[in-house]
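Structures are listed in the sections that come next.
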Structure P
Amino acid sequence: MATPRFRLLAHYARNFAVATFVAAVAIAHVQDARSEPPKELKLSVAVGPAYALGKAALHWANHLGEKSGGALLATVFPGASLAQRDPARELTALRSGAADLAVGSTLYWSAQVDALGVVGLPWLAAEPRQVDALIGSPVADMLMAAVQRAGIVPLALAPLGHRQLAVRERLIRTPGDLAGMQVRIAGPPQLAELFATLGARAQVMAFADAQAAFTAGTLDAQDGTPAMFATTRLNAVGVQRVVLWDAIAEAALFAVNRERWEAWTAAEQAFVRDAARETAAELADLLRQENEAALAALKKGGISVTRLTPAERAAFAAATRDLYTKRAAVAGEELARAAEAAVKSAAP
C-alpha cells in the first residue's frame with residue numbers, strides 16, 4: 001500500500017506532467033504562429049536620435065515591435081535617406097512605397113499637402129499651449145483629411161515646437177533689426193518668404209559653407225531649433241545670441257503608405273496605429289527634454305538666450321501680416337479661420 005507521502009509525491013508528479021504538457025503545447029502553438037517571417041517595414045525620418053523627432057521614430061518602431069510580438073519590424077532610416085535626403089519629399093516616398101512609414105514635420109510636408117502649412121502661419125501659435133490647442137482641435141481632423149486626400153494614411157499628430165533664430169552679433173528685438181541680414185535657412189519656401197518680408201536675405205547652404213561664412217562674418221544668422229544650434233556648436237563660429245521668437249510652429253505627423261495599410265489585417269493596422277499614437281503622446285516630453293538640454297548647453301557655451309515678449313512678437317506679427325494672409329490662402333481660408341479659433345480658445 002502506498003504511503004501518504006508517496007501518494008503526495010505522485011500527485012505532484014502528475015500535476016507537473018500535465019503542466020509540462022500544457023506548456024509544451026503552448027510553446028509549439030507560439031512557434032507555429034511565428035513560423036511565418038516578420039513583416040519588415042521601412043520608417044523614414046529627417047533626423048537622427050540626437051533629436052526628439054528622431055527619438056520618436058525609434059520609439060514608434062520599438063512600440064510596434066512590442067505590440068505585434070515581433071510580427072511587424074520597422075527599421076528606421078534617418079536623414080530622409082528614403083526620400084533623396086530631402087524631408088519635403090518624404091510624403092512622395094510614402095506614396096511610391098519607397099517608405100512604408102514616416103514621421104515628419106508639417107513645415108516640410110506642407111510642400112506636398114498645402115493644408116499642413118496652417119500650423120506654421122507666422123506667429124499664429126507662438127505659445128506651446130496654443131500649439132497644443134491647435135493639435136487638440138477639429139483642425140487636426142481637417143489636416144488628417146487633407147493628408148488622406150493626398151493618398152497617404154495619417155495616424156497621429158503631435159506638437160514639435162518652434163523655429164528660432166541664432167544670431168552672430170546683432171540683438172533682435174524689432175522687425176527692423178533684421179534688415180540687411182544674411183540668414184541661413186532650411187529648404188521650405190515659407191522661411192525664405194518670412195525673412196524676405198522682414199528685409200533679410202535668406203540662403204540655403206551646406207553646413208560647412210555656413211560655418212565658413214559665420215567665421216568670415218558674411219553670415220549673420222541661422223534659422224533652426226535650439227537642439228540644432230547646440231549640436232552644431234555655433235558658439236565656435238562666432239554666434240553670440242539665440243533669439244526665441246517663436247515665429248513658426250511645427251507639428252509631427254505620423255503616416256503610412258496606403259497600399260501597405262490596406263494589405264494589413266485589422267489587428268496589424270491597430271498595432272501600427274496604437275504604436276503611433278502612443279509615441280505621439282510621448283513626443284511632448286521628448287521635446288521638452290531636448291529644449292531644456294539644448295538651452296542649457298547653449299548658455300554653457302557662452303551664448304545668450306533671449307525670449308521676445310508678447311508685445312515684441314505682436315510687432316513681428318503685424319509686420320508680416322501680408323505674408324500671413326498669403327500663406328493662409330494657400331493652406332485654405334476655412335482651415336485658417338478654424339486654426340485661429342482654436343488658438344484663441346487657448347488664451348489665458
Structure Q
Amino acid sequence: MKTTEFVSPMHPDKICDRISASILDECLKQDINSRVAVETLGGHRKIIVMGEITTNANIDLKDIISKEINGKNFEIITNINHQSNEIKQGVDLGGAGDQGIMIGYACKDTKNFMPLEYELSRDLCKYIYNVYPYDGKVQITIDEQKVKTILVSWSQVSKNDLKQRINDWFFKKAQTNEEINITEDYNLLINPIGDWNLNGFDVDTGLTGRKIVIDSYGSRVPVGGGAFSGKDPTKVDLSGALMARKLAVDLLKSIDSFYSVTIRVAYGIGIEKPIMLEADVEFIKYPTENQRTNFNILRGQMRRAEDPKAIIEMFYPNNIIKILDLKKPQYKELSKWGHFGNNNLWDK
C-alpha cells in the first residue's frame with residue numbers, strides 16, 4: 001500500500017510558505033539578482049519573519065505579509081539582515097549558496113510522471129478547495145492502483161457536503177482516468193473528530209518548509225531536507241531539486257524499460273560542481289528491490305542514456321538558473337500546490 005497527504009493553501013504551513021515565497025517574488029520583480037532566504041512562523045495572531053535579504057529592491061515587508069493573511073489583525077514582527085559576505089563571495093563565483101542534498105523523481109504511474117497516490121491526493125484537494133477555500137487536508141491510500149481509503153479533514157464544511165463533493169470527484173476520476181481502478185469497497189473517512197470551524201492561524205501554528213514532503217513527491221520518495229519556499233535560486237535547496245526532477249523526467253522518457261528514476265545530488269557551499277550525482281533506476285518488468293540499478297553520473301556511468309559531462313554541467317548553479325529560468329517571480333504560485341508535476345520547464 002502507498003499513502004500520501006496533501007493540504008490546502010489555507011493550511012498554516014502553506015500560508016507561511018506563501019508569505020516567504022511572496023517576499024522572494026517581490027524582490028525578484030525589482031531586482032533579479034536578489035539574494036533571499038526568509039523563514040516565516042505564524043499563529044495565534046502573530047507573524048514572525050526572519051532571514052537574510054540582499055537586494056536593490058524597495059519592498060514593504062509588512063504590506064506583503066498582510067496581503068497573504070487577508071489583512072487580519074495580526075502582530076507582525078520582522079528581523080531581516082543582509083547575506084553574509086563570507087557566503088556571498090562563494091556564490092558570486094558561481095558556487096552553491098549552501099550545502100545539502102536534493103532529490104528528483106519521476107515515474108510512469110501518471111501522465112505527468114508523478115506517484116499516483118500523490119496525484120490523486122493533490123487533485124482531490126484542489127477539487128474540494130475550488131468550492132470550499134478553507135484550511136483542510138486530504139489523505140489517500142492506494143493498493144495496486146486501487147483506492148482503498150480516502151481521508152478528508154476540512155474546516156467550515158459539513159460532513160454531508162464534503163461526502164457529496166468527494167464522491168462526485170471519485171466517480172468522475174475513476175471513469176475518466178485509466179491509471180486507477182474503480183472499487184466499491186474503499187473506506188471513506190470525513191472529519192473523524194466531527195465538523196470543525198476554528199482553523200488556520202486561529203488555532204494552529206505554521207512554519208515555512210514544514211510541508212517539504214507535500215512540496216515534493218509524497219511519502220514514497222525521500223526528501224533532501226531543505227525548505228523550498230523563500231529562497232532565491234542560488235541556494236540550490238529548490239533549484240537543485242528542480243534540475244534533479246528535470247533529469248529524472250528526461251531519463252524516464254528516454255528509455256522505455258524504466259519505471260522510475262530517482263536522482264540524488266549533493267552540493268558543498270561555495271562549490272560549483274556537485275559533490276554527488278547519482279541516478280537510481282527501477283525497471284518496469286521487475287518492480288522489486290533487487291531489480292534496481294544505480295548509476296554514478298560523476299563517474300561517467302550514465303553513457304547508455306546521456307553524456308555524463310553535459311549532465312554534470314547542467315547542475316552548476318548558474319546553469320540551473322539559466323536553463324530553468326529561475327530569476328523571475330513565480331515562487332508564490334509554486335508554493336501553493338506542490339513544486340512538481342505542474343507542466344513547468346522541469347516537468348517536461
Problem set entry | distance in nm of label points 7 Å out along Cα→Cβ at positions 70 and 142 - highest-scoring structure of P, Q | P
For this session: Tell me which of P, Q gives 33, 31, 13 when you compute semi-axes √(5λ) of the Cα gyration tensor in Å.
Result: Q
Seminar exercise, completed: helix-only ellipticity at 222 nm (-39500 (n - 2.57) for each DSSP H run of 4 or more, over all residues; to 500) gets -9000 when computed on, of labels P, Q, structure Q
Exercise. Can you say which of P, Q returns 2.9 when distance in nm of label points 7 Å out along Cα→Cβ at positions 134 and 278 is computed?
Worked result: P
Problem set entry | Structure with the greatest value (metric FRET efficiency 1/(1 + (r/R0)^6) of positions 238 and 318 (r between Cβ atoms, R0 = 35 Å, to 0.05), set P, Q) | Q
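FYI, it's all coordinate maths here, none of it is from the lab. Predicted model only: the values in this text are computed from it and were never measured. Cβ atoms are built from the backbone, for glycine too; each structure is taken alone.
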